[in-house]
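Just so it is clear, none of the values below were taken in a lab; they were calculated from the coordinates. Everything numeric here is computed off the predicted structure, so don't read it as measured data. Cβ atoms are built from the backbone, for glycine too; each structure is taken alone.
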Structure 1
Amino acid sequence: MSAGRLIAVVGPSGVGKDSVMAGIKRACPDIRLVRRTITRAPDLGGEDYDAATPEAFALAVRDGAFCVHWSAHGLSYGIPSDVVADVQHGMDCLANFSRSALPQAASVFPALTVLNITASPETLARRLSGRGRETETEIAQRLSQAGKPVPNGLNILAIANDGALDHAVAQALVALYPVRV
């Protein structure tokens, strides 16, 4: 059995990572859509996640619950440690990631693939305002990070998500599974 891979989906806030990931999952039901743990209040919409207090998150880190974890935008994020076993057993796992956590992920997952999703600043601003999770100040902070580069030396596949979601999902599928498509 060949090993699977972790597909780290990155891009600025508001680029549509979760929507593209859901479309990939619909097209490829065998892929694992990784559920992250986040120090965010529960039920804020967007992705499906496990909410944790900062204290509970710190204990989970200490206990080895995450194979990769990071902090961004005042929150902490963790990828469950069982993803390593799934990848080793041949499963592709799709996870929403931070660009700053990619070097850590590459050290854990030798077959890491990065799906870098981009969109125009206007598209990002409209989407961030529309989701209603952040204040205007937080939106401005997230937009200031939009141009942050992806680290060099990784297997990076890039797609744009300024138009129809179906088009972005189709681009992602062609990039990730060129033989299937």
Structure 2
Amino acid sequence: MQQQEIIELLLQRNEKGMDALLLHYGPMMKYIIAPILQNPQDQEDCLFEVAMRVWEKIEQFNRERGSWNAWLTAITRNAALNYTRDTRRHNSIEEIPEDTPSPEPGPEELMIQRERQSAVHHALSQLSPRDRMLFYRKYYYLQPTAQIASELGMTERAIEGKLYRLKKQLRKMLGGEAHE
């Protein structure tokens, strides 16, 4: 089944679309979830949660804003990170005092975050596609260095050295200190 057929079935709220999504994209989603959630049961629960989010948000997918794989990857990664946060939050049974400030950022903080995100995005776009993908795998998808090294046919030490140089290069591009 083709990507567009799956999207159409999901848009039509046809359950065959959900089955096709899990059949064709489940392995990719599991690949993204695995480094973030180590517990196999949590991984399965998160995969189900991702499928439900795709079902609920399929109307938000816009081919002009990005590819299907990028959209699905972002939803999967964010769901796994949220699952981790929720699990931690539920495991700590502390009472929060009423006068505790909101954890939500204020308008100024939101503006600063957007400016930083834009600057980082621009700096990353200056990297070669290979370097950019290496950076994303380690710091966006949170893949272990050993996994990256194995899949790229490199040593862990070579990956760590490359990541060190990339961080140094990005820091310089972003106007920060070029040394650690």
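As an exercise: helix-only ellipticity at 222 nm (-39500 (n - 2.57) for each DSSP H run of 4 or more, over all residues; to 500), calculated from one structure in 1, 2, equals -10500. Which structure is it?
The value was obtained from structure 1.
As an exercise: semi-axes √(5λ) of the Cα gyration tensor in Å, calculated from one structure in 1, 2, equals 29, 24, 19. Which structure is it?
Details: 1: 23, 22, 14; 2: 29, 24, 19.
The read-out was computed on structure 2.
One of 1, 2 was used to compute distance in nm of label points 7 Å out along Cα→Cβ at positions 14 and 126, and the answer was 4.8. Which one was it?
Working through the options, I get structure 2.
Using relative contact order in percent (Cα under 8 Å, 6 or more apart) as the calculated read-out, with 17 as its value, let me know the right label among 1, 2.
Source structure: 2.
Figure out for me which of the structures 1, 2 the number 12.2 belongs to, where mean count of other Cβ atoms within 10 Å over residues 118-125 was derived from the coordinates.
Traced to structure 2.
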